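What follows draws every value from the coordinates through simple rules; no lab data is involved. Remember, predicted model here, so these are calculated numbers, not experimental data.
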Structure P
Amino acid sequence: MADRPIRLVLRIDLDWADIQAYYQGEMPRITALAKNGQQVVMPTTTLRNFLHQDGVHGYFAMIYDSHSKRILSFEPVD
């Protein structure tokens, strides 16, 4: 039986200083809290398409494979 993808909604609030730490190699992963209370660790590169001058802020839906833990999609949620 195949594993089903899991969808989590995450709140992310990283200011520009946090993002600079990533670019300097000091922060390869971030930890975010899902709405269900689960703590999620993911590569900072996941946020690359959502960077703004003030950082990354908002709710994001992440779908990942429960077996391999590979992120299948990551998109902002309104």
Structure Q
Amino acid sequence: MAGKWDRRSAVESIDEAEAAVRELREALTRAGVVLPSLRLDLISCAYEKPRPLVEFGRCTVGTARKLTAVLQEREKKASEER
């Protein structure tokens, strides 16, 4: 029975990671940032007990600057709310 639970846990872990990638992609898109290489790292899912990692990949300098601007704007708003 433990083996079945482990497989179910593994599937749930991977499903959760896929959802996180999807949610991150959607949030970044709403902020005007596109990371074309954003995906789930498949090798990290291949272990008996997967520990999924999110692969951010590479991006252009323009995209890096846009992401920085979005994060800085959020940080600015958060500090104004304090």
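Given that helix-only ellipticity at 222 nm (-39500 (n - 2.57) for each DSSP H run of 4 or more, over all residues; to 500), derived from a single structure, equals -2500, which label among P, Q identifies that structure? Only one of P, Q returns -2500 for helix-only ellipticity at 222 nm (-39500 (n - 2.57) for each DSSP H run of 4 or more, over all residues; to 500), namely P.
Set P, Q, criterion relative contact order in percent (Cα under 8 Å, 6 or more apart): the highest-scoring structure is P.
Which of P, Q yields 33, 16, 9 for semi-axes √(5λ) of the Cα gyration tensor in Å, as computed? Comparing all candidates, it corresponds to Q.
As an exercise: Rg/Rh (Cα atoms, Kirkwood Rh), for residues 25-64 alone, calculated from one structure in P, Q, equals 1.11. Which structure is it? Clearly, the read-out refers to Q.
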